Structure P
Amino acid sequence: MSTVLDEHERVIKAPAEVVGALLDRLSAADDPVFPTPAWQAMTFDRPLGVGATGGHGRVRYSVTAYEPGRRVRFTFVEPGHGYHEMTVEPMGERRCRVRHVLRTRPRGVHRLLWPTVVRPVHDSMVEEIFDNIEHVATGAVARPVTWSPRLRLLNRLLWLRPESVDTPEAARLIREALDRPAYEDAYRMKLLPGQPRDPEAWTGILRDAFPVLAREGDELLLEINTSGLTARASILVDDRHVTLSTAVRADTPRGRIYWSVVKRVHPFMARLMLRRTHRELALRAPNAAERELERRRSAVSGPSHLVSG
């Protein structure tokens, strides 16, 4: 495949200084423009500036040029062979043009992935960045991005996956819930900006089908007894992760037979339910622009009901 050149631009009815100040906050903890949590955040090993290395998701790059308020260039780490760049160009006192340019030469399997997977995701992310800039700078978006069924499918397939961990020390309720459990596991996912920090909001992991037995701090304990089993599930939300933990004890011969079958599919189902709820809550969460505007309102009027990352 020859060199790919992909360009996007939008005129924003706001001064270049206002828009440039938003661009300077890319990758910061309070980044107001990168489209999280619908997509993985842009992160670097240091504040935005030449030499910073990181990326978003599996796309890795480093900052190779930076003019505060005007331009930032990210050069891809192998096998990208190219760069992407954002610029802000003044167009008078109250208007400016925001432009994003990507130039790369895909190699190997990336020659197939670019038109089928990477380009539709990339194009949407860039336009969502423009939406957030326009929203924060002007208070509204004239024509917001909408996702096609294909893009929704790609978002689902590319979504983060849970990792297997030990039952957290902080999950005291489930650690003390059963005497000599025969089975224990735990899976966690990173909390994304805007996702709720209240464990009550995460009970949809189990489709709200099981009664809540107790709550202590950021942990919720649920009863999931069935067919000769005594079982508990815990939802723990800490500063960085949401963790789903399970403890099971078979109380009868029938329960032991039942569990010998169910435990083969349990890890898959636990991961599936956690990942599904994680994505649903992310897509319902306020986006970067909404969080920024809420921060500004809170700075003027005091705290509100919104809980963001």
Structure Q
Amino acid sequence: MRWLADGSAAAVSEALGEVGLGDLPVVVRESVGGDPTWWSASAAVDGRYVVKFAWSRPAAARLAHEIAVLAALSREPAVPYLPEVVASRTDPLLLVTSMVPGDSLFDVVDSTDRDEAGRQLAEFMAQFHAASERLPEVPAASLQPATTDVLREQFVRWARPDQRATVLSWCDWASDVLRTPGPQVLVHGDLHGGNQVWEGGTLRAVVDFETAGLADAEYDLRTFPGPGMGPGVELLTATMRHYAQITGRELSVERVMAWHLRTALGDALWRSEAGVPLPDHRTPEEWVDDLAHRFAALGISY
């Protein structure tokens, strides 16, 4: 496996020449610096394709994993809503997919029928979760890094004084819920609204499979309540209902919300400590209020 020398448009164009696309215009985006773990990016190619590439060993390993996942799951019977792979190789390492017109779920969720959206998402997850045997080796998914211990120690100072006891109770509750692992399936691992392409109420594609691996099925639903979806739980409950109808397996709303707690508060924590705005430009206190609303709407006692 050979990765690119750097993240420049020139390096990408040279690599694209190996698959017959080197003469097309390239616009690099999403470039990440700093830690070599994140030396990866994507680029638009001639307004028709998206190319993903890397210029360090750890970033290349994640992209090579995504290439393997897409190759396995694109074979018939293919998992639905995968991006169309135009070209992929490991020497030099790159993945080229067709550009899919549409918007992220974050941008269209307020105008989307959430029951129909839940049906489509459940269809994707049901088939994706059942596909682990199609991969020769399936690593454990890289789980949300903020543990409940971290949240107890560090997040509470970002909450209002009247919220802190509740946050600590949530952390104790989530630790108990997740103490015993559930059945392990192949999960996408990062199935938030920005990794979904929607058009006219239809799910066109799910993207970004670098973190796919074994975890609880509920882990893939941890971002469905939000942030970015408002304080409600309609999309979550619709997806869970359709998932049960398709698979015959009931998912645990408690496990979903335990993972959701770690994800939402963990995101708010690192962003607040780094001085980075929260994705919806609100405050950690407002995110805690949303969480309280979701717990109440789902009838969860903690």
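Bear in mind these aren't lab numbers, they're just calculated from the coordinates by the rules spelled out. All of these numbers come straight from a predicted model, not from anything done at the bench. Cβ atoms are built from the backbone, for glycine too; each structure is taken alone.
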Revision key, fill the gap. Re helix-only ellipticity at 222 nm (-39500 (n - 2.57) for each DSSP H run of 4 or more, over all residues; to 500): value -8500 computed from one entry in P, Q; matching entry is structure P
Review point. With distance in nm of label points 7 Å out along Cα→Cβ at positions 16 and 248 derived from the coordinates and found to be 4.8, which of P, Q does the value describe?
Key: Q
Point to revise | Of the structures P, Q, the one that 3.6 was derived from, the read-out being distance in nm of label points 7 Å out along Cα→Cβ at positions 24 and 168 | key: P
Check your understanding: Computing volume of the Cα convex hull per residue in Å³ gives 156 for which of P, Q?
Key -> P
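Check the numbers for percent of Cα pairs over 20 Å apart, for residues 128-223 alone across P, Q and tell me which is largest.
Of structures P, Q, the maximum of percent of Cα pairs over 20 Å apart, for residues 128-223 alone occurs in P.
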